[in-house]
Structure 1
Amino acid sequence: MKSSLKYQTVADLRRKARRRIPHFAWEYLDSGEGAERTTARNSENLQRVLLTPQFLKGQLNPDLSTELFGMRYAMPVGIAPVGLTGLIWPGADAALAKTAAHYQIPYVASTVNSADVSEVGPLAEGMGWFQLYPPNDLAVRDDLLERAHQAGFGVLVVTADVPGPARRERQSRQRISMPPKITLRHVSQAALRPAWTLGLLRSGLPRFRTLERYVDKAALRDVAGFVGANLGGTLSWDYLAQTRSRWPGPVVVKGILDPEDAARCADMGADAVIVSNHGGRQFDAAPAAVEALGPMVERVGDKIPVLFDSGISSGLDIARALALGASLVFSGRAFMYGLGALGARGAEFVAWLFQQQLTATMYQLGCKHLSELRERDPRFAACC
């Protein structure tokens, strides 16, 4: 990759993305809830995970591939769901789906994607997972599941950790609403970001295209009103069991932090859980996701795979989560920073960067296969 010398880390991409995305879109992507301590804890506690290198292993040539739900993935990392991606970078959904197909990694399309599921599903070429924000209307839910299945999405991810809207004070202070009101202030901010603005002119204003058929008017404001009134806050154990019965493939429950919740998910027929605190965007007193990972694996790891999300920004972070027992790891913001920094090719660059970093980490740890990494005994440093 030609960008490899200039951008060595996701942090480099983040700094560049901030200079290319309008301020209102940046705040939507980058902000957390409250004082954003949960967001910080995610990163800080990942840095505390220490792994002991082993040497004298001879020729290694690390193999990064892994298998889950009968699918072979080239790397143990996937693209986490992100809502209203077209606001962050025009055409983001197509770029993410194509990245998943090219690198043979999972791509989780959100219910509140900018692109319709029928458009991005085929682009993922079998790598697509569909994330469901549970609708109040069961007919809408069933139609969404059918459309996602027909579009080629093989795994369903049911989000549990959005029982209600989060405050996200940083967005409120900047008077950022969802949907964004087109004001002179926003126009002036967009004018300072010509690459983003040109992309928007080509792609059109961001919309919730998957949900437009359920609303009388397809205007963003009307669809966003539907989202606020009809999605989230509806999930119960009965709802989850019902949804499990209506999806023909694996069902994953995302946003679990309590091991007992994970055990009940397994008992209800879930095929995996994702340990996640929504990237710190929902509740500022939540534990760091990585702190919850070990206890979760201990509680249900012998029954169902435990996946991980929240705070991943490097191949080393991926290795840390795997060593703590995760079967697969997801990152959302990192791929969006890549798109913001480099445009459509940015998502592929992040996948390439993760690949290079994880390979280097495997060499240093003396691991040829991911199974060896999962056999390590990681520990938490007393401080960062």
Structure 2
Amino acid sequence: MPQLTSKLPDVGTTIFATMSKMAAEHRAVNLSQGFPDFAVSEQLRTRVADYMNAGYNQYAPLGGHPSLTQAIANKIEQLYQVSYHPSDEVTVTAGATQAIFSIIQAFVFAGDEVVILDPAYDCYAPAVSLAGGRPIHVPLDEDAGFAPDKQAIRQAITPKTRMIIINSPHNPSGYVFSDEEMRFICELAIKHDLWILSDEVYEHIVLDGKQHHSILKYEEVRDRAFATFSFGKTFHATGWKIGYMVADAQLMQEVRKVHQYNAYCVNTPMQMGIADHLNEPENYRGIASLYQEKKDLWEALLLPSRFKVLPTYGSYFMLADYGEVFPDLEDVEAAKLLTQKYGVATIPISVFYRHPKREQRLLRFCFAKESETLKKAAEILCKI
């Protein structure tokens, strides 16, 4: 056989798959991988099934079914007061991860540098490396609640920098970028002629009165910005793997050259069912209140424990400091011990860093769960 050489020598099975597998093996309460344990809307499931039963089971157009791309464009205009053309500037993808991959492959070339703000979701850096680029990891400011460190970001920019990737609401910290911070990213991109890739999969899960500021709102960077979104997160259907990306028509034309060869299109009946569901704004406008209740419950349940929760303003994740519980254990070992001995699975935050901080004692908990699930996990944690 030919010599086996890996394009991603430092990449193994993701921590999310590892911890979920461990949770299953030890029958632990799984608060690790970010998926809800409650049902998808019956109305949405019925709509998808109706289209499937009516025979809409063949390929959708490359950019997405027209009913869905139009519904997306309508939603963007309602939320952000900006118009994107449904046929030319919206593309439905196999989840936001595929959208992110396609954008990076289309616009990052060999030798290009891409700024990634750590802790960062794990799909960014491998996609950059596969494109021949070099991920440049810049830590967020943990002392400021994981806000962007403007000085560190400025210092990371070089003549080779091609793109900056941002994520708000942020996974894993739950930080939500302010308007001023988004404007800083826009000004930086214009000054240094950078592409902006904005991962906004938790756009509707914004908590405690915060506001989501989409990159789509900033007209001055429309010719250099991409935004990615997830119906899996919005409609509690992560296994459907349907998302979308939005960008100026010229940019989207280039991204679709990649998209057409690594996915081409996404399944038709789900697109059509989601389109109907999306056309009723109450189906996504109420999501924040649902998760506000869950976040408040989880925070209250952990109050008697020795885990110290950190503020979270977006996403369905919360970080907690376990320093008083397992002070001598680094987070990977702490996560394994919690799963194997105590029966609660979490995600260690170090896996979101290129250069983990050894002194950190933080674990990520997913609170997108039924109340009984959260109560069961909290009961265990409060006894440790």
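Mean count of other Cβ atoms within 10 Å over residues 58-65 was computed and gave 17.6; which structure, 1, 2, did it come from?
Going through each structure in turn, the value belongs to 2.
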Between structures 1, 2, where is mean projected area of the Cα convex hull in nm² highest? 2
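With distance in nm of label points 7 Å out along Cα→Cβ at positions 34 and 306 coming out at 2.3, pick the structure among 1, 2 it was computed from.
1
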So if we calculate relative contact order in percent (Cα under 8 Å, 6 or more apart) for every structure here (1, 2), which label has the highest result? 1
If Cα Rg over 2.2 N^0.38 Å, for residues 154-241 alone is calculated for 1, 2, the one returning 1.36 is structure 1
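Ranked on distance in nm of label points 7 Å out along Cα→Cβ at positions 146 and 186, which label among 1, 2 comes first with the largest value?
Largest value of distance in nm of label points 7 Å out along Cα→Cβ at positions 146 and 186: 1.
FYI, it's all coordinate maths here, none of it is from the lab. Keep in mind it's a predicted model, so treat the numbers as computed, not measured. Cβ atoms are built from the backbone, for glycine too; each structure is taken alone.
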